[in-house]
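Got some structures for you, see below.
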Structure I
């Protein structure tokens, strides 16, 4: 299973890009792929082709009306493990004996 964190933004839409980014979040939410939104990007969990397909759909949608796009992607593969969106945080909270801020 893959954890894929990405951030994609247009560079030609001015200071605020929430309109374009929210379109990507709609795609992500409707994909059915487990995800977590954070202030700097989104983490997807699934098989490689599945999560990359979501990223591609976000890109194609943004490309429709944006002339320049930046995208950063970070991938963490771990064989035989799923549910890591929750378990990675739970492991740290257990070691610290406290719940982390969300």
Structure II
């Protein structure tokens, strides 16, 4: 049993397992907070627009180039906000629970 525990500590398996478990559980909650709280604040700042529906459209020259290019920058920004918020929540939980001290330090 001691050999197994040494392996777990040396390989950082505890940190990986904790990160996956907490990340999966916290991800949905953080996404709901971003969608229900942060995005509406940003939408208010933008004049009431739905952030995830915000796009940038580039149109070619009429009569010469009729192509249209649309970037969904609002959905990208919302995804980045969700990613950063999730990472922060996981970091905070791991630090508060002292789980960052379970792995042995590298030699």
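Here are the numbers for the structure shown:
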| read-out | value |
| --- | --- |
| Answer label among I, II for the case where Cα Rg over 2.2 N^0.38 Å, calculated from the coordinates, equals 1.18 | I |
| Structure from which 1.7 was derived, distance in nm of label points 7 Å out along Cα→Cβ at positions 3 and 35, options I, II | I |
| helix-only ellipticity at 222 nm (-39500 (n - 2.57) for each DSSP H run of 4 or more, over all residues; to 500) from the coordinates reads -13500; which among I, II | I |
| Relative contact order in percent (Cα under 8 Å, 6 or more apart) - highest-scoring structure of I, II | I |
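Bear in mind these aren't lab numbers, they're just calculated from the coordinates by the rules spelled out. Here the structure is a predicted model, which is why all the values come from computation and not from measurement. Cβ atoms are built from the backbone, for glycine too; each structure is taken alone.
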